[in-house]
Structure I
Amino acid sequence: MPKIVVSDTDLGDTAIEKQMVEAAGIEFAAFGNEEDRAPKRLIEHLQDADGAITSYGSYTADVFEALPKLKVVSKTGTGVDNIDVAAATKNGTMVCNVPGYGTEVVSDHAIALAMAVLRRINEMDADMRAGVWDFQRRRPLGQARGRSFGIVGYGHIGRAAARKARGLGFDVMVWDRKGVPGRFTPEDFPYVSLKDLLAQADVVSFHTALTPETHHLLDAKRIATMKPGAVVINTSRGAVVDTDALADALVAGKLWGAGIDVFEEEPVSLDAPICKAPHTVLTPHAAYWSEEAAIELRKRCTQNAINVVLGKKPESCVNAEALAEQ
């Protein structure tokens, strides 16, 4: 009997996964401790597995070399930067993900962060709880209409965030590696260069995958080109933004503020500069989470693993060429 293992999870129980896998006639096992993410633990737990479901397991080349039987690693998310995809492909292991599952909730979160920073919601809340009734002591509060909203990365989530930003009254502009400046998206948003977007946008919201090309896409040099009244929002991947450089700019008063949901190291340390920077709204990598989105994520991720193990085509695979190696 084939076997699928939940190697690690940050989604609580594994009841949904267990029910689906066993209903498909496949053996099931699960591990859930943070230590189970380490390569050594993955190798131990997956020796007889045909498929794995992971949230943040460190699937290095050594893991794949030690697991020649492994047919699929299915990620409970969109980004697969915790998986050595090239090594998986060489091993004949398909790497599946779940694009689009959090489109609405992550874009909701990005917009919520932007408005919370512009309106200084958390700062006024803290004042009231300290007995201070004086909104005028805060820097001027912003509004959507009359401001521009820059979308960096125009995938499913970026597209949804653009739609919602326009609905609030923002003027929206888009940068995407596939977009041609001077042209327009199907929704009639203008494509601009990244340089122009950073120089012009009042809110810059990141929705791009983490790749070698997008690592520290927003760094100190690019931050210096932004408006002093600009807001930075990141709900994509932590390392897309150099958060230490961002914190420096906030401390120096060179930006309006920032709303950050993802960090280069998670959990983020209380000593991290971004945690001490002013005018920030920080959330613990929670943008993807809603009860509805979590159920959809788990079901689609599990079905990907089941399909591959049973010799069927998965809904989404980032290295379809691995099929040739199986």
Structure II
Amino acid sequence: MNEHIIQIIELTKKYGNIKAVDNVSLGIRRGEIFGLLGPNGAGKTTIIKMLATLLKPTSGFAEVWHHNILKEQDAVRRSIGIVFQDPSIDTELTGRENLDFHARMYGLNKEKREKRIAEVLDLVELNDRAKAFVKFYSGGMQRRLEIARGLMHYPKVLFLDEPTLGLDAQTRHRIWEYIKRLNKAQKVTVVLTTHYMEEADYLCDRVAIIDNGKIIALDKPNNLKNAIGEDIISVQVSDGGKFSDILTKIEYIKRIRLHDDFLFLSVENGEIMIPRILRLAHEEGIFVQSVSLRKPTLEDVFLTFTGRTIREQEASVKEQIRMKAKASMRMGGKR
């Protein structure tokens, strides 16, 4: 379990002056479910594409299943399966036909194809819909079929790029169960990208949190959450800056983060601390609009390291892309 079957050293990908992936180094162990967690535009998919030999790195080194991604591309591709973020199955074929076509591409003979098709259909519970055209599948069924297809050629590593994007909560949870099942039953190492905190928390043995192309934290989800405090008290107040200065002097508050009108306080025994905090706010003439108590989440981890939520970071990236597109259009108009 401790053997690193994916090794990445100072991997970098540049587009002009922009570093989509910035000097990333990490090792992924045999048999684990490893998550790349971060907002859209953080560099997660770019890392996956480089490991899958779909993109050439600007610099750095990486091996997948002990094969160099630049020098042994065919060997890497035989070792991996990949499920892309955007749908890539043929909706005019049946489920079985999609799987059969993929298996033929990898050179599986008829006996092996039939055996493997039955195995993967059983794994994702699509046996009863195998002969139906994919265009009549639900979004969740199509995603399950794509996962089954990625497993057809017995890969050692399965890359899942945003595996539950666009699915409803119930379907998303079912996909999580299939991923856990295939990891255990097929002994396959799973590397997934996601911007869903609960997905990374539920599925992953370890998580690398990525922002602006860099890894800002890497550990087991529980370790990451425990590192920022036992409980999180969220307090919305009339004057966050003033109350933050007051609370800084309070010994039982381990950490304070001010975000908009909210203060996020890391404390032990949060249930006991809430009345004290409310009493202090009242004494200082600060109006409390709302208060809540919860355990830390990976969103809190991201907020601690970046000062922003993933949702805000995604909005910022989208705005940057929009501004660059406008600038490009203006430049084009001047030519």
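What follows draws every value from the coordinates through simple rules; no lab data is involved. On a predicted model such as this, the values are computed, not experimentally measured, just so you know. Cβ atoms are built from the backbone, for glycine too; each structure is taken alone.
Here Rg/Rh (Cα atoms, Kirkwood Rh) has been calculated and equals 1.05, so which of I, II was it run on? Answer for the origin of the read-out: II.
Each of the structures I, II was assessed by distance in nm of label points 7 Å out along Cα→Cβ at positions 40 and 184; the largest value belongs to I. Taking distance in nm of label points 7 Å out along Cα→Cβ at positions 56 and 296 as the measure, the highest value among I, II is held by II. One of I, II was used to compute distance in nm of label points 7 Å out along Cα→Cβ at positions 24 and 64, and the result was 2.1. Which label is that? Clearly, the read-out refers to I.
Starting from the value -13000: which structure in I, II was helix-only ellipticity at 222 nm (-39500 (n - 2.57) for each DSSP H run of 4 or more, over all residues; to 500) calculated from?
For helix-only ellipticity at 222 nm (-39500 (n - 2.57) for each DSSP H run of 4 or more, over all residues; to 500), the value -13000 is produced by structure II.
Source structure of the calculated read-out (distance in nm of label points 7 Å out along Cα→Cβ at positions 104 and 208, 3.7) within I, II: II. Can you tell which of I, II yields 3.7 when distance in nm of label points 7 Å out along Cα→Cβ at positions 8 and 248 is derived from it? It was calculated from structure II.
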